[in-house]
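Please find the structures below.
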Structure I
Amino acid sequence: MGVQPEPFLMSVAIAASTAFCTPVASPINTLVMGPGNYRFKDYVVIGVPLQIMALAIATLLIPVFLPFY
């Protein structure tokens, strides 16, 4: 394709680290579920908008800092 691989690699890294939608996505989420008295729905309600926001910011900023050419 003739483009740099770094923007794609950074996109994969950010996507892998923004798993906020379920408590089983990360061990930390699972650990705080019991003591925090959270339900599965709480993770979805907060996690989906947070993940969409992270997607939008990453889509805008990755090409700025890591250009494709």
Structure II
Amino acid sequence: MFVLNIALRVFTLMEFVVRLALQQTQQSLAGLYDGNPKRKTNRPSAERMLQAFCHLNLYFLPDSKLFHI
């Protein structure tokens, strides 16, 4: 229950900060909806924002000297 409570607080804080920033700059986010990438929203949910990052890949390159001659 403790971990779920922390996760809920993080989601809520994320939504609050993004919505406040969008309101202050008078902008909206596009590209959060799968079927309609041009659709904009002023109140994005945390789930939609996190889904936008699901296609990113992280590559780790160890510190090597292959490129040094």
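Suppose relative contact order in percent (Cα under 8 Å, 6 or more apart) works out to 24; of I, II, which structure was it derived from? Don't jump to the answer; show the numbers that get you there.
Numbers: I: 50; II: 24.
Matching structure: II.
Upon calculation of Rg and Dmax of the Cα atoms in Å from the atomic coordinates, which of the structures I, II produces 15.3, 50? Computed on structure I. For which of I, II does percent of Cα pairs over 16 Å apart, for residues 20-59 alone, calculated from the coordinates, equal 41? Source structure for this number: II.
In this comparison of I, II, the computed figure 13.6 for mean count of other Cβ atoms within 10 Å over residues 4-11 is attributed to I.
helix-only ellipticity at 222 nm (-39500 (n - 2.57) for each DSSP H run of 4 or more, over all residues; to 500) computed as -14000: which structure among I, II?
Working: I: -21500; II: -14000.
Source structure: II.
Bear in mind that the values in this text are calculations on the coordinates, not laboratory data. It should be emphasised that the depicted structure is a prediction, and the values quoted were computed from it without experimental measurement. Cβ atoms are built from the backbone, for glycine too; each structure is taken alone.
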